[in-house]
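There are structures below to look over.
What follows draws every value from the coordinates through simple rules; no lab data is involved. Since we're looking at a predicted model, the values are computed, not measured. Cβ atoms are built from the backbone, for glycine too; each structure is taken alone.
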Structure P
Amino acid sequence: MTYAISGLPLEPFQPLFGLDDEALAAHGAVRVTAAEGRYPCRVTLQDAAPGETLILLNYQDHDVASPYRSAYAIFVRERAAAPARLVDELPPVLRGRPIALRVFDSDHMLIGAELATNDDVEAAVARRFADPRAAYIHAHNAAHGCFAARIERG
């Protein structure tokens, strides 16, 4: 089974980079500095290094005409240069942490979900894509609930 994971496009976030705190607040966003721990960028699909700055903002990750339309807070590294694209490989933000997988059909309706807690995201993705109705999967950080990445059939 082949799958692909891409980071979010950079363009919508670039106008926020370098804005002062007041201007960011006008966009409902804040600048944060990564400390020890995990600050997962949704463009690069990597955790920011300690001391690196990120923009924390609300993002419509499931912008569809469905009851499952959703938005939540995400981080974007201010020095992000290009979106990640991985085929048959998990990005760092989907490793080493509990990941909730939400499986959607072509009508954007939820048809299943699974919690991957022991670095078993790939096995869970394979199980979910074994269902021919599964069109795509949204991965979320299980504890905080924020969108991590969209997984497509390859």
Structure Q
Amino acid sequence: MPKVRAGAFERWVKRASIATEDYRAGVQAPRRSWKEATLAAREAWRQGVQQAISQGRWERRVSATRNEDWEEKAATLGADRYAPGVQAAQDIYAARVTPYLQAIERLSLPPRGPKGDPRNLERVRLIAQTLHNLKTGGQSSASGR
């Protein structure tokens, strides 16, 4: 019967913590483009997701994770990485959100009613429908300016 050596987790952490340059080199010179490899694996991904759904694996893993563990990591690592991540992605974000902002600006919305007026929901519906259609490639039924 195979035996796993003690200390495997500690060795993994120790080696990973000094492998920054190896990681960077692998990203900069991959054997295959991440995009090509990801697209080539799309059917395996679909099948794996369907299996996970049908076998209830997603729910089991979520249930097995303590909320305190998530909160601690999100509040420490996540919080520390949030602002630098936003700054690093600002140009990509701007390019991707601009079509949505422009679509909103082109809308001709009905006049606002008083607070709580059901007519105000029509304004919200037109914006939501326009954004959904843009995202999914559907036709906009909202009128433009």
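With distance in nm of label points 7 Å out along Cα→Cβ at positions 27 and 59 coming out at 3.7, pick the structure among P, Q it was computed from. Mind showing how you got there, number by number?
Details: P: 1.3; Q: 3.7.
Of the structures listed, the value fits Q.
Looking at relative contact order in percent (Cα under 8 Å, 6 or more apart), point out which structure of P, Q has the largest value.
Working: P: 26; Q: 14.
Result for relative contact order in percent (Cα under 8 Å, 6 or more apart) over P, Q: largest is P.
Here P(r) over Cα pairs in 10 Å bins from 0, in percent was derived from just one of the structures P, Q, and that gives 8, 14, 25, 30, 14, 7, 2, 0; the source is Q.
0.55 is what came out when FRET efficiency 1/(1 + (r/R0)^6) of positions 67 and 123 (r between Cβ atoms, R0 = 30 Å, to 0.05) was calculated for one structure; which of P, Q is it?
P
Structures compared: P, Q; top value of mean count of other Cβ atoms within 10 Å over residues 3-10, i.e. the largest, recorded for P.
Of the structures P, Q, report the one carrying the highest value of mean count of other Cβ atoms within 10 Å over residues 83-90.
Numbers: P: 14.8; Q: 10.0.
Looking at the calculated values, the largest one is P.
Taking mean count of other Cβ atoms within 10 Å over residues 11-18 as the measure, the highest value among P, Q is held by P.
Which of P, Q yields -2500 for helix-only ellipticity at 222 nm (-39500 (n - 2.57) for each DSSP H run of 4 or more, over all residues; to 500), as computed? This figure was derived from P.
Could you figure out which one of P, Q the value 2.7 for distance in nm of label points 7 Å out along Cα→Cβ at positions 35 and 131 was computed from? List each step's numbers first, then the result.
Working: P: 3.9; Q: 2.7.
The read-out comes from structure Q.
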